[in-house]
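Following are the structures in question.
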Structure 1
Amino acid sequence: MDSGWTLWALIGFPAAAAVGCLLARPARLAMLIASTAGAGWGVLAVVAGASALCGEPFSAGAGWLRLDALSGLHTSLLGMVFGASSVFAWGYFRPEVASGRLADAAAGRFGALWLGSAAAMAAVLASNNLGLMWVGVEATTLLTAFLICVHVNPLSLEAMWKYLVVCSVGVAFAFVGTLLVASSARGLGLGPSEVLLWTRLDASAARLDPAAMKLAFIFLLVGYGTKAGLAPMHSWLPDAHSQAPAPVSALFSGFMLSTALYCVMRCLPLVEGATGGAGWGRGLLAALGLISVLVAAAFIVFQTDGKRLLAYSSVEHLGVIALGLGLGGIGTFAALWHTLNHSLAKTTAFFSIGRLGQAFGTHELPGLGGALRRSPVWGAGLCGALLALIGVAPFAVFMSKFQVLRAAAESGSYWTLGLFLAGLGVAFVGILRLALIPAWGETPPNAKAAGDGSAPEAAGRETAGAILVFGALGLLLLLGVWLPEPLRAALEAAAAVVAGARP
């Protein structure tokens, strides 16, 4: 397929499939379209992203759409997370469809919103125009908000409204920042259709108005940082993650947060170029990342609900990524590597806690005692993912966190190093004490009985689940002991874009 058409297909294919879900009846057909189209689109996204990583950047739409190494890496990662989540959603919602608890109209709406969110996130990543990128982020807010309350109840509605209000305010800040970026480029002589093109701005970053660009970056960091769940703008995140269905939570944490942080990555070389590489923007990003790690660690120790625990873990890990970007150098490479590692581990964790919640009737970790014995696939998935997230060696998360620590040490930021280690230590202990319960804890006497998986359909879902769980955990173990040279080169190429290297 022609590269230009690939970019249009990344956005158009899920949007067309979303319309099909709205028209589909009964609920089973709508869910089948959502799952198969989502999985197929995931493959397309992985291939398109890999093409940009292995070759030259390609564009379409008069240069308004473009994939380079940075967007290609994120597009491939989005394809992996979305494709796996679409497959998981089929098994997760199947009992509700079979029993009639998920009505035909509700299933159609879910499929449309699910695939529409893929189109919106693809638009963010493929946008070479900062204004179009902002539109994509706003679209993800509007589309994903209603995925939170697929199961309508007072708590899910409250979580949806909190998400809408907080993130809409954040996106409004990002809009002001985008206008200020355009203002900083007044002296470049660019036409109206080019003034927000990232390639034009990046090529002339040193000529941007420094004062306007500094102010723009503050608004952009607060705005997109709110959508990314960075502290102290993270208040929407625990409620949204805990109330959304497990496939939605996996997509939120596995990639949507990274989509917002990707926008900050795009703006970072602009402010650094405008300020002469003084590290002004990186300093703000590092400070916000460190605050996120410390705040998340403080909340993690008080959590017992598995989904809320994973939500605060997302605040921590997005903070690790932001800190790595702020430190620069090897830290930028580590941040992008950590983005990959976190997505794999967190997606697996939400898959597992979601299925265990269905089987045991609770997401409270003390109520999941003995889950490893009673539901081996999902119990192993939850225990393994939690161990990976806290950085137990030899999982790849340990290595990417270690590289961020190395970046702090090499830059002489010893206070940052000490506080970062303290935050990681508190989070490690807080999660480890709960991660052991599903493995060796006693089953509560009033626990709901878990399915034995003897029925053919249940056995099939366990087989698919085993592939998702052990495939992700195996990849995390492999990347912890061996980073393939093509992947290393891809991460280095993406890091070079963030660092301001000219394509």
Structure 2
Amino acid sequence: MSYAPFHAGQAPFTPNLRIPDRQIEEDLRRLSALTHCVRTYSARGPHGRIPRLAEKLGLEVLQGVWLNRNRAENRREIEAALRLARRHPDTIKALIVGNETLLRGELPPERVKVYLEEIGRRSRLPVTYADVWEFWLKAPELASAADFVTIHILPYWEDDPVSQAEAVAHVREVRQRVAEAFPGKEIVIGEVGWPSQGRMREGALPSPVNQARFLSGMAQVAAAENWKANIVEAFDQPWKRLLEGTAGGNWGVYDDASREAKFRLGEPVSNHPDWRLKAGLGIAAAFLVWLAYWRGQRDSGKREISWRSDAGFAAIALAAGLVFGLAAVDLPIEGEMPADRLRGALMLVLALVVPMAAAYALARGDRLSGFSEALDPTQWHARGTVAVVLALLLAATVVAAIHVALGLVFDPRYKDFPLAPLTGPVLALAVLAFAGGKPSSPPGAAEKTAAAVLAGSALFIGLNEGIANWQALLFSALLLILALTCLRAKAAPG
């Protein structure tokens, strides 16, 4: 298993980071229950202490040598790796010289080959280079300097993503293809795995169940066909969310927070082991929506409420209740950048406040107000608190949705689809917008512009992500509903 010694709040690029030996030793002790060998990615810093601590527990190590475009850094890394190989000859079984260096475009194949030859000569240990399988096929000259070929096969991250149901077959097919390209060379799968959380990529869905299914299937095939394979990775690495989104931080067999295995072979696995908490939060959200609707009835002075209003309230409460618990529980794992965290927190607030405000307004018989109701503070008193609040909430929901939508249009690879926090507000605003009949005046320019951006983004996202990605299709549908809602909002007089 790939092992990196970082826990939550720790990252390889943190200046002066100190990781105690006891933290690494405890991690390795847990891993020893599942594997006899760990793969590392560097020979310096906290990684440099892994061979010594692994030796105490009887674990073997595939020692990584990190290479990048900085030649001086590479030299220090190489010398550190050679020192480790001399100190722990019975623990370090091979040196992996470079990890996806060609994929990142940091070194040409000829320079990697020179490093391989030098380290193989000086260490007298087996050496290899590790990269995504396509790059081995693009640089076959590396094989003459490597004792075995180490390839990464990650069906989720493929340019054409592979669903979990087809992933094991894909791994077998790719491995066979590489073996045919390098006859006589041992083929080692240096990274293979599946994320337990994150956004869909076409039909590839991260989830605990899919992770367990894929790794179980891989274990069976590897044993039956005598493959050498390394699972990526041992523990979740939250810092990777900065680089690779939610999915990037959730490839671990062990959870980062609890340091416990996410599943055990042969035992049941659930995508929602915390369903009671999610259900409780959802029920509480639905109750607050009902409370707002009841208060709206009291404040309206009406004794009779139409069945249409009751049906609209039921739809708002149901939508909020179904998704609020999901949005609340998943908030800590979605996004690592401060801007993403702030947006996520604001969307969670909207997920509760917007349905409550919409239910209150629906009971009073108020219409959804357009953006202009909130733009002129001098008119707030004349237009009333409810109209201004609805306008502000509509504007906030639209801004949040457009912020997410444009990210998925221009830089989608690592962006999540925030279905849970967006569903409640969008459906609540739509119910309110369509409950009062056709608006008496056309929408303003701002509403038309917002609707055009939302609709255009929805169409692009749906086409770009593909019909197999139901997360993208549902998110696009929410954007279209919000676009229509903008066109139904009541314009301010004049």
Structure 3
Amino acid sequence: MICVLQFDSASISLLERMLAEGALPSMAAIIDRGRRLELTTSASEFPAGAFYSLYSGIDVADHGLVYPFQFSPAEQRVRVASAFPAPPAVWERLDGGRERILVVDPYESRLPSAEQLQGLLISGWGFRERVVLPRWSCPHAAGRRLERRYGRTPGATEVFGERHPKELSRLREALLAAPARTAALARERLAAESHDFAWITLSSGHLGGHAFWDGSSVDREVVLDALGESFDGALEELYGEVDAAIGAIVEALPDDADLIVTSPVGMEANCSRTDMLPAMLEAVLSGEPAAEDGRQGGIWGLRSRVPRSLRRAVAEGIPDRIALGLTARLETRGRDWAQTRAFAPPGDNQGYVRLNLRGRERLGIVEPGAEAEELIARIREGLESFRLEGGGPAIEAVVRTDERYEGRSLEQLPDLTVRWSASPSIGPERLVSERFGTVARHGAGSGRSGNHTHGDAWAVLAPGAAGFNEPSRPPRIEDIGVTALELLGREHGDLAGEPLLAR
């Protein structure tokens, strides 16, 4: 049996500290008997794309999925990611086989198209998040049947903006309960019958990292008065619960099971200023100083103007499909494409810039070649001129996608990625350019105190019946799924990954 446990979006610095303190005994035991690897990842530009690469063994430039909402050039609008074709996850490649499988809560994945998978696949089990962990199961009736026995899955949908005490308290409770709920289901299934393959994701530390990294996203006096010390220690508590769940699941595995524990992206303090990018880009393209007291357009402007409580009430009052479609439509609301040479498609950690390129975009106006090259150079130089109000650079680098990636879905990716400098950013802030003036954040931005890093993907290999296999280049996140296929005797020559274990 091969079992992959996803300690999702774990912070390397917090892991190391808690391991040194003896606070993660299950992880410590697995590390002691295994091999710990750093994995290369597309998270340097596309953190959300790392999940599809992890599950499929396919590079981001070949699958082209980089964010839950992304631009469709053929339609000239933003679509929910599920509207785009996705590569099959490794478990879908077991369709029609005899392998018995268990897949729980694959983050930013989707309902399998495979029809003859043997076993249970379920999403939105530990907790439900309407964008990244929607409720589905295969077989279809299994989810409802299990909820009748275990209780209804708690919701934990994230709404960007300022965080409030009651919501943080509910979120903490839901995330703390999720690992044990997931472990209980896994142990029940593993005890009921033998399995060949299991992939179980524990994402409490992921959402918890966004909300509880530190107190910079909240009014500390109000929050601490309401939650007390439970707020400051929430993330460590969540990591402890994830570790306990990992220990409980490992205890239920056969003695000769091959085990991989992995995380495809990291988590540290939130340094993103992506909500400010549209105004920065507008100033660069117009050549005129930004209006410091101006209001942002698009969805970030709407988020800053509409109270978060109202946005949450509206979101919770309509079906998921309609809510997600509405969010996608608002991303490019009111844009005059005949006058748009470049724009900022949806992003969070890193900022993205896309040219409105003739022949690629349905309503493109920028000619490929010399005109496009001149525009890219102008945008890069202009954006890199912005500095923090304290004097340091606002941007670490503006990276051209076609200089780092090549693949069949390259046209789905943004043309430029903006990597923000490593300076925490939350709440009101101003970025200053001598040429393009001052861009101010209105509102709380995303409201995340923690966010993903440019790397920090890792895996711990603890083989049972298998042995270590050395890849021909540094290990990558695409290798994890391919390793499972190799141990199950399935073909994987069409995938970018290489096996890290072999029999």
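Read-outs throughout are calculated quantities, based only on the coordinates presented, and are distinct from any laboratory measurement. Predicted model, so just to flag it, every value in this text is computed and none were measured. Cβ atoms are built from the backbone, for glycine too; each structure is taken alone.
Comparing relative contact order in percent (Cα under 8 Å, 6 or more apart) across structures 1, 2, 3, the highest figure comes from 3. Which of 1, 2, 3 yields -10000 for helix-only ellipticity at 222 nm (-39500 (n - 2.57) for each DSSP H run of 4 or more, over all residues; to 500), as computed? Corresponding structure: 3. Set 1, 2, 3, criterion FRET efficiency 1/(1 + (r/R0)^6) of positions 168 and 256 (r between Cβ atoms, R0 = 30 Å, to 0.05): the highest-scoring structure is 1.
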